[in-house]
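Undergrad: Multiple structures follow.
Readers should treat all values here as calculations from the given coordinates under stated rules, not as data from a laboratory. These figures come from a predicted structure and were not determined experimentally. Cβ atoms are built from the backbone, for glycine too; each structure is taken alone.
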Structure I
Amino acid sequence: MAHELATAADGRNAMAYTGQTPWHGLGQVLTPGAPLETWQTEAGLDWTAKRAGVQFARDPIGDGKLEDLLLAQSKNHDVLYRSDTGDVLSIVSPRYQIVQPRDIIEFYRDLVERHGFELETAGALKDGKKIWALANTKNAVTLRGEDKVKGYLLLATSYDGTMSTQARFTSIRVVCNNTLTFAANNGKANVVVPHSTKFNADAIKIDLEVGDAWSAFTSRAQAMSERVVSQDEAVKFFLNAYYSLSTVDEIKEAQEDEATAKTLEKFMEKRMTEALFNSPGAHMASAKGLLWGLVNAVTFDVDHKMPARNQGNRLDSAWFGKGEQIKQRAWSRALEMIA
């Protein structure tokens, strides 16, 4: 499946959205403000993750004959499966704490009803092994008079052991839909709940510092839109974000290796030049020649241009994997440059 979206029991793609049609053009479009119960159904998340003991065929004699096989039960493993399709999600330990699809949607109920949040997308990837919901917080800032950035809250979990449950604030730059995780302070940019720990929605909202996150992001983004950067600073910024090269000595050592030097040169000439000068919003007053432009060159490349097998894998990487790590290194470096 080229888009990586899961399939609901009724055959529909497991995604619902409002507003602009997503990159894959699939899923169910909803009216803004639709009930959360509708979101769960239309996003293909109206199922539960069930667990059962793992049984296996044991061959005590070792002759490989079917009539000699004995059925045994594992004491240390359970299988997780979908209640609607019966599809296996993963093998886990009996201590594994399940976060149900309904928990992901219900997390937003008080935020929607009391604080004006509005769900904009929800769905599942990889046969339901990874699910998410994204809500517009209704916070927004316009940098240098024209560069609008909106605030969102993302909650996601997995059933295959690849990811803990994660809640994070994410900004989306309107002109290009770049996403960027940010924190309320200098701590972690998101709240991570391992599957060995019981999911507590109220505790997560407290840890996220809902009231302070956006104001902190706004002040930092505004500072970045004023911070002029040199060509040398830009090169170091990109090499740090993508290759974790932080010091002059590390960069020099990498450039002394002929093969590495060619890779870095091609990376800078092709991908970063394109992202920095030709991506949507690159010539805005908030970005051109400024630190905010470097940050958005990285987020644009990761979200829209980074090599991937398909758009679903690129989304997975940009939100939860290598791409998110690159964006976080870029954000951390940018914070150092305005400190």
Structure II
Amino acid sequence: MVDFGRRYHKKAMQQHMLVIRRDNIGDLLCTTPLLTAIRKRYPDVWLGVLANRYNAPILAGNPDIDDFFAYEKAKHRATDKSRLSVWWETAKLLWRLRRMRLDVVLCASPGSRRFARLLAARHIIEADRSGGEHEVVITARLLKPLGIAAAPGPLVLHADTSRQDTIRAAMGLPQNDGRCLAVHISARKPKQRWPIERYAELIRRLLATGLVRRVMLFWAPGAATDPLHPGDDDKAARLMNLLVNLPVKPLATHELPELVAGLSLADVVVCSDGGAMHIAAGLGKPIVCFFGNSSAERWHPWGVPYELLQKTSRDVADISVDEAFDACRRTLERIAQE
């Protein structure tokens, strides 16, 4: 067991701990309860996170960390940037971290050990990823060698208030409406993609019955043909054409903080399993989520009320509008009673 039990006065050498989380947005969010637990148990330890530039904005404003470091994955690089330049920048970042003489490196994501070894930390701790538990619970296993037995708490995510104000003004959203629905239509995996026509029917029914007053539409911006970041601009345009003259406002979020701020203004979120779902959970939003061929046990929304729809076919295309509508109705009625 790694001993961080003693307190350090200002002139003493501070202990340094780094958490590595190299994968996706949801994975990094599922690591935030780990960060909270470490900070609560060891308030004087310097705590940093190594992430990639794609998911690192999730850590902005996180009160539990002292710093975060972001490297660029080669597959995320701009078209005018070479792989060699990306690797060189990463090497410089790792050298900078190595010179910090880290005491402990926690490998929160699979495949992080090779990075950890390059950092020459005194202790390297890897999570036992066996079993069928939630990703938050799996990641929290890293706490045991640190002498921390607390159950993992909620996800931690903070929306930028200035972006919130800008979006609220641009979309004409009132304060504390209580019936604002966010719908995110994009999903990375084909079997996680619900048909656009069903989103349109669901939204029309929710508005017609008065369960919601307005809808915010989100999607992954960009063209479907973009080799690095395929987007759903065409799908969003098709959906808006099906919802003409209804109180549905599209919001193209070209940066991750925009998506966080936009979803923070909704009362309920409808989406497929993915980064947007975990962002909604991090913001404390009730969620209606579609699961296809991913594990609901491992990836369901953490720490918030949710309705999860998954068919035995493991394809969200088999989820009916009736099922989605009933799940939304139950969620909205639960909010109204609170």
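Undergrad: When percent of Cα pairs over 19 Å apart, for residues 56-119 alone is calculated for each of the structures I, II, which structure yields the highest value?
TA: Values: I: 61; II: 43.
Of structures I, II, the maximum of percent of Cα pairs over 19 Å apart, for residues 56-119 alone occurs in I.
Undergrad: Please state which of the structures I, II yields 3.5 when distance in nm of label points 7 Å out along Cα→Cβ at positions 152 and 248 is computed from it.
TA: Details: I: 4.1; II: 3.5.
It was calculated from structure II.
Undergrad: Something else: Identify which of structures I, II gives the largest calculated value of relative contact order in percent (Cα under 8 Å, 6 or more apart).
TA: Details: I: 14; II: 17.
Largest calculated value belongs to II.
Undergrad: Computing mean count of other Cβ atoms within 10 Å over residues 144-151 for each of I, II, which one ends up highest? Show your work: numbers first, answer last.
TA: On the way: I: 16.4; II: 13.8.
Checked I, II; max of mean count of other Cβ atoms within 10 Å over residues 144-151 sits with I.
Undergrad: If distance in nm of label points 7 Å out along Cα→Cβ at positions 192 and 296 is calculated from each of I, II, which structure is the one that comes out at 3.0? Write down the numbers at each step before the final one.
TA: Details: I: 3.0; II: 1.6.
The value was obtained from structure I.
Undergrad: Looking at structures I, II, which one was mean count of other Cβ atoms within 10 Å over residues 128-135 calculated from, given that it came out as 12.8? Before the final figure, lay out each step's value.
TA: Values: I: 23.2; II: 12.8.
Computing mean count of other Cβ atoms within 10 Å over residues 128-135 on every structure in I, II gives 12.8 only for II.
Undergrad: Which of I, II yields 3.1 for distance in nm of label points 7 Å out along Cα→Cβ at positions 16 and 88, as computed?
TA: I
Undergrad: Assuming 3.3 is distance in nm of label points 7 Å out along Cα→Cβ at positions 264 and 280 as calculated from a single structure, say which of I, II it is.
TA: On the way: I: 3.3; II: 1.8.
Only structure I yields this read-out.
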